[in-house]
1. Thinking only about relative contact order in percent (Cα under 8 Å, 6 or more apart), which of I, II has the largest value?
2. For distance in nm of label points 7 Å out along Cα→Cβ at positions 20 and 36, the calculated result is 2.7, so let me know which of I, II that is.
3. Taking distance in nm of label points 7 Å out along Cα→Cβ at positions 12 and 28 for each of I, II, which is largest?
4. Here helix-only ellipticity at 222 nm (-39500 (n - 2.57) for each DSSP H run of 4 or more, over all residues; to 500) has been calculated and equals -4500, so which of I, II was it run on?
5. Figure out for me which of the structures I, II the number 1.15 belongs to, where Cα Rg over 2.2 N^0.38 Å was derived from the coordinates.
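Nothing in this text is a laboratory measurement; each read-out follows from the coordinates by a stated rule. For clarity, every value in this text was computed on a predicted model and none was experimentally measured. Cβ atoms are built from the backbone, for glycine too; each structure is taken alone.
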Structure I
Amino acid sequence: MIYLKVIKNSIVRKIAIDMAFLASHKKIRFPKYYFEDGLFLSYKKKINESTVDEYYLTKDKIKKEDSDFFYFDFPFKFEQVLSTTV
């Protein structure tokens, strides 16, 4: 499972990504009603490194939208993300 995170008032909330859609389309499908400023995904720049970086989902990164969802590119390999956000 991969989670997006948001930090508000020193509290970290995790929001699960639709893994079935991600696996089949290589895109993040995110419900519009959950979108807020500060959503990010933790990832490693290289699989074998321990350095963790943050990829923020911002409105300028929206690639497509419909009446219910925003769609974002997923520019990582699954191994870069899975080991840092579980």
Structure II
Amino acid sequence: MESKSFQEIRQQYPSQFLVLVDPEEQKIGPSTIEVVGAMNVYAYESGEEMFAAYKDFRKQGISVRFCTPQYKDKFLVEQIPTLGIFGS
């Protein structure tokens, strides 16, 4: 099965909330990646549906990203390292 590019995905689902399964990612900076495609896509009409599906995939150990409708041409993800400090 061939991956679809992010542009192809957005042409098919121009304004839906998306869950991208097995995303293809390219590092474009020290803390930024671009999701350039995915092997499979699930589209939803609401963010709640999208996030519930995302959590289910993650519980199954499947590599996924979720994408809101605001991302049209490019899907950039900023990776922010955590401090690892938790309150008691």
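1. II
2. Here the read-out was taken from I.
3. II
4. Checking each candidate, the match is I.
5. It was calculated from structure II.
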